Structure 1
Amino acid sequence: MLKKLLKKSIFALFPVLALCYMIFVFGPTEIFFVNHSEFGFIFKEFFGLMVAVCVIVTLVVTIILAFLPEKIMRILSAIISGIDIAGYLQVMFMNKNLDLLGLNPDGYKADTGASVIGIIVWLALIVLMVVIAVKSRNASVHKIIPGIPAFLLAIQLAAIVSLIAGGDEECFERDPGAWYMSGEKQMMVSDKDNIIIFILDYFSNTYVDKMLAEYPNAIDYLHDFTYYDNDECVYMGTIPSIAHMLSGCEVDAAQPMDEWFNDIWFSEKTTKFFDAVHDHGYEINFYTPDSNILRGNNDVRIFEGLFDNLSNQGEEPVIDKKLMITTMSKCSAYRFAPEILKPLFYTGYEEYVSIVKYKTVNKEHIIPDFYNRMIRDGIIIDPDSSHSLCAIQHLNGAHSWDIGADCQPKENASLEETCKGNMTMMEEYLNQLKAIGKYDDSTIIITSDHGSDEEPQIIFYIKYPGETHDQMQVNHAPISHCELIPTIVKAVGADNSYFGPSIDEIPEDEPRLRSYFWHTEDKSYPKIMNIFTGSQAYMNVYYRFDYTGDFDDLRESIASGPDEIIPMYDTYN
């Protein structure tokens, strides 16, 4: 009996081990090394745990199979073997333009053609292995069932050694003296003057109408604000939009992005902007989970003299190990799965940026996390209010549709619920400002870095100090992110003429030519490199759309095709 169990266990072991290894070890490890700059943990903090999960699951499944009747055990082992082979081929040859970092707010949309091909390939391989298990009388042929997975396992064991040997130093050691943008004062405001800017990621102004159809009172609390409903984001994508918003520098697509990032923060326009704000007694703090959206691969000290929450006073991270295991496993399964099943494993950006937390280093980026911390700790006045404050809060906004109207996490939430959750958070923030007496005398801006590809105009609400209304004002002026810097400069009391007009200096009826740059793929142009992963990327051009008027005019411009196609030197997506 024992000998038979051992024989059955050995037969089942390699198909099960290969599958577990690909899902729990090799997949997460490859994803980590390719995208390590996006994760807050290092190799030793996740690899051993993933190996342990692999071993435990392998042993449990193998033992279960060994106790099943032989025929059933062989059929199930054959199915797993077919999955091993199909998954390997999926990763190596069938995945195309895969968004591994969860940047799409409504998840992964399976391509119909790729889904059909995938189903055929996967079913054919699984059926083939089952036929071998059931029909073949040749014991040597049966060895194919564990043999091929064993071969794939050997290939990927060698590959993982290569991955580890070639990993960058920062993959293995956390520099205790590394510089970062601190979140220590994220929930503080100054006892002096404040300019508070919320950048709610991926928030088209068309989302507001959709939200109000379901939640008609969602923005009643913004009655003191003016809503600019004709605001152009200029650049699609968090990169380069926020860098453009805060530097005022246009993108040079022909230049390597890291060089562009370096150049803009030392440009005359950027220097004059930060000097104007600082010279008028303001501290400038920027809160985002990863400052590489502003700097690419440049060192964070590129911001010295610009942002004031730069620090190197690090601390040990708190790692949510359960979330790390589940998130990395989901990312791996998403990559491994056939096209039609990928939506089940799609992992949003907000999941992996929540794995590692710090007390001071950490910046809340996820809307419910920001809201709950605000409820728990409150918005307070900085006890060291020696300066006025310009605080820029970059939060995930409507980037992931997983927020309920009550601003708590909710799986499969609608766009309308997510937007209402954002507004619930904003209302609480403003109420807390009122409670500490810092609402009336603050300049408050609520905007976004970009909208969706074909709905790129974005929200822009502003309240100046002392401004009150019975109901929110609406302004149709054709503004854009190009006016953010002059608006801030004017708000601190400086002369903004060098930087251009502020939003309130643009007439509503001005026939203003604006341009929208859509970051996309054009197969007529060569593939280029992703600056973060070093691998081939697919977003290789900007489409420029010119228009005069409002969103309807922009929609017509998009429908007519780009006014210019601008090839990129390299890219970030």
Structure 2
Amino acid sequence: MAGRSKQRRGRSRAPKRQWRRMDLHLHTPGSNDYQEPHISYLDILRQAEIRGLDIIAFTDHNTIAGFAAMKKEIEQLLWLEQLGRMEPDEQRQLEEYRRLLDKIMVLPGFEFTATFGFHILGIFPSETPVNFLEHLLLTLNIPADLLGQGSSTVGATSDVLTAYRVINEAGGLVIAAHANSNNGVVMRGLDIGGQTRIAYTQDPNLHVLEVTDLEKRGRYTTRRFFDGSKPEYPRPMRCIQGSDAHRLARETAQSKSLGIGERITEILLDDVSFEALARVLKGKDFALTRPYRGPANPVDFVQLAREEGESIVQTFHPNMAQRGGHMDRVLQDICALANTNGGTIYVGASANPQELPAGVREPNKAIERLYTAVSNRFSPEIDLHIDSLTSKGKPIVRITVQPGRDLPYAMDDNHFYVRDESETNLAVRDEIVRLVERRLGKAEGEIETTAVPLPLPLPVPAPPVDKSEKTHDSKRKGKLGAPRTGVEIVSSEKRQGVFYHTVRDLRNGNLIKNVTRKSARKLWHYAIAQTEAGVLKAKDIQWQGNLAIIDQRKKGDNVWYDLAMRDNGDIHYYYGVTDSGLNDDWLALIQKQ
């Protein structure tokens, strides 16, 4: 197996990018809950071949026993061959192993059960010594007497964040197993969450989320939740799928227990090697993996993005012509994304998924023009990558912008743009101040954490200015938390017949003063109009505890809520809150309606 790995690395000198099929979550008879304990490891490899797999990983529960058993069997056959003492059936076994292992890369790994029962996959290169992996499991506090049992129940072990770190530092791929379901770190259906869920899904030592709803569409899928658009989850996470097979094949079409290769992921690789696999899974180009759908058409990533629509991390432009200001609008989005959470810009297709994409003529030349424009018109240099994808037969230019670390970024020397929901706007004075403070690491109200170093500071409300501006962040006060999207009008003052408002943008925590109806952005303008029209009095609000829904309305594919919250005798009004900004308390209120 080790020799084959070297052979594969040798082939990487002449890379040929191809889509490969992988199933990185397979159990074997090494797990004590395996449903067909008498099958052989050759049976597993043959089934992987039937399913058309190129890469598989043995991930038994808290043990390396399955991979070790196969490796020992192969070593014994090789030893018999070397001695010239092989029986005909043994020779056939060895030749079958050679044939299958030449087609399929088999990686060793384990499914570790962390504290509180969360499952984590650790996957390693083929040549990794078995005793090294066993030592790693002992380091993670798997009891020595349970090391070979393959049980998912092993008592008190290491916590999730420690497991991420230990596996990553040992050179393994760290994957949160079935993250959105039972024993998953997304913690769906559990009362706990909040900062713990953020830490467990945003930790830099975690590389990938394995999910069970990768092929589903809609606003509430796991992949959509972790696309970087949520203010508390700004790190986009790659999502893949695996079968979690405990048998060769599913017994019936209705059975929930999948077989080998019955829920798999395709990955675009230069060559079939652990190094190439790790580069993609640790990388930021999420278009290099996709759910495998058998004979169906491959996933159109641009169309999928269009169906999701514009957001704080995603925008679309039909073209980038200089005439009509289209190129400038593309560049403004680049600036805004760099100053906010980063994200992706698609050129050559509108945001309307029903329209056929126009495409971009001569995409290579268009990419060069974009790189030149970015180089000439931005300061400092923006970290981005530009390439092209195909959608419905048309070339689309994709611009991937990383969250900025040298804030603020300016276009044409003195134009600072920020991204707000699905809009790009010129930053107002207070937003520019916040960008500078963030760059200096002195932004008031930032949450300091060593557990989850994120690309951007966690957005939190600004510190109190007076009683009317008091914050109510749930982490600091231990009470109900404000939504994480929408707008709050903190205070208002009338001067010479004009109302001047202090606006708190709940997505990024910015406090912007002296905003009028005339100077307000769309959402700010709506909140100001509602406030100037007169807010509801406490006695007129239908409270559910200390929370209330004042109004809700459909806006595109989203629902926008106007909400109210009582806090120590004060009432806070939140306008234009979207689903992504609702914590568990607010969601419970919405679901009662």
Structure 3
Amino acid sequence: MSDFSGLRLALTALQAQQRSVQVAAQNVANANTAGYSRQAVNLVNIGAPARPALFSKFTGDGQGVQVDSVTRFRDQFMEMRAALQHGSMASLDQASSTMNAIQQLFNEPSDSGIQKQLSDLWAGFDDVANNPADTASRTQLLERADTLAASFNAISQNLAQQKLDTTSELGATVADINSKAQSIAQLNQAIKVNTIANLPVNDLQDQRDLLANQLSEESGASLRAGPFNQVNVMLNGTSLVQEDTASALTVDTSGPATVLRWSANNSAASVTSGKAGGELDAINGTIPSYIAKLDTVATTLRDQVNQLHGAIAGSLAVGSQDQSANGNLTFDVALDNGAFATVTLAGADWSGPGGAATLQTALQAAVDAAVGAGNATATVSGGNGSALSIGIAPTGAHQLQVRSTGATTGFATLLGATAVGSDGVGGRQFFTGTDAASLAVSAVVAGNPAAIAAGTAAGGPLDSSNALDLADLATSPNGSDSVYRQAIVQLGVDTQTATSRHQIQQSATQSLDNARSQQSGVSIDEEMTNLVEFQHGYDAAARLMTTIDSMLDTLINRTGV
């Protein structure tokens, strides 16, 4: 090998060490860049020619060094695992966030929660029972009932708003998924072209993998390696990104459940993980389930209170079923808060066989004559040696009110179990509404303390027996308090479960991220060491070139002097 070849050898060393310094500098510059993967230069020896020349031979030890490639430190298998782990964490993060928000809405236990307001309502009925003639106690009871109904309304409306907000968030998440999928497809195309052209693709792959990880976090998608360093993104078996082609998703809220669909053919897209999966679970499952639980509490409260406060009923004991000597039995009835009309029923002996049917037929005819056929239904059961149970109920959405007529005993005789207010009127529903959102104190009771039915038709408006029965609903095993406590216990369990699962997944994901960081992250200390090493290598190559230059100078300029 000639001395001039030595210069070329020294030059390759300079160039190789210089490239190594540049790559190390790139690592240091991007030490805190999200998604950046550490890179390292792979140097290879330039050996002797593979084939000898015809009239000469190579007598040197090698021709120097060259940069074979720049390695990107990224474990593909670990990236696929990370995509799944991040998708699960995002889904559980959404679930935990949803449960915590619901828990804050119910705000239990507290002095302003529904449980405390239910207790105040029952205590209010107890106060009325202690002093049924006290208008202040009745007014306070109505205020507590109004407050309770307003709390049901507010929580139900807030839950519905939370569902709408989550649906809006889902729309934004899907828009971001579509955008990232399109960007990944474009990067895949650029990576393929550069790979075929043998151009650097490390930085493009970093950008693509960062987007792919974010896309998996949002959609729960999995990653698959493709040809020419591309990555395919799969959504439960269906391609979201296939090489350089991206599909798009849309949000469909037209049906009873919110679903994601593929824009291309409108078929349902299966999304069970990621942020989008967590949002779908909240929209279709978690939030509606707690709206339903609250509705159950509200309707249980409504039905149990109304059953005691508004039912029109009575009973004839065995010894009281012969009313033939009492003439006409009369009472007043009003339909839909209109004018009262008198129901007149001729007394008869209803103690024998067929007595219940005879009484029911006569009572139905008398009620129809007063309020019109089809507006109320009379029922009578029992008799023939047992008590006769009597009831009158409005049909459909109608309302009935009943009261005594003058000094006659028809009302107390036939409908003695009917709860009546201090004004002697019974049959008024205390609560109205079909669910928690519409629960309210009925218009015929609201603002009218005298309408609170503390007594009964048989015992008198101020006997307080019905108010005591209403107060006892607080301890009913199937009452609204019990149903509400079960819902709150379930809320606490669900919230704790969601929080624990999220924390466990967060720990697992962090552990995997740490492993990824060790594989692909930049260590400043290591890079500083490399820079010193490459600097010394560069200095040595420069010294080699200087030495050869001195040798050549001696040979050319000093030989023969």
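Derivation of every value follows stated rules applied to the coordinates shown; laboratory data play no part. For clarity, every value in this text was computed on a predicted model and none was experimentally measured. Cβ atoms are built from the backbone, for glycine too; each structure is taken alone.
Brief remarks on what is shown
- If you line up 1, 2, 3 by distance in nm of label points 7 Å out along Cα→Cβ at positions 31 and 95, the top spot, with the largest value, goes to 3.
- Given 28.4 for mean projected area of the Cα convex hull in nm², calculated: source structure among 1, 2, 3: 1
- Parent structure of the calculated result 6.1, given that distance in nm of label points 7 Å out along Cα→Cβ at positions 207 and 431 is the read-out and 1, 2, 3 the choices: 3
- Structures 1, 2, 3 were shown, and helix-only ellipticity at 222 nm (-39500 (n - 2.57) for each DSSP H run of 4 or more, over all residues; to 500) at -8500 was computed from 2.
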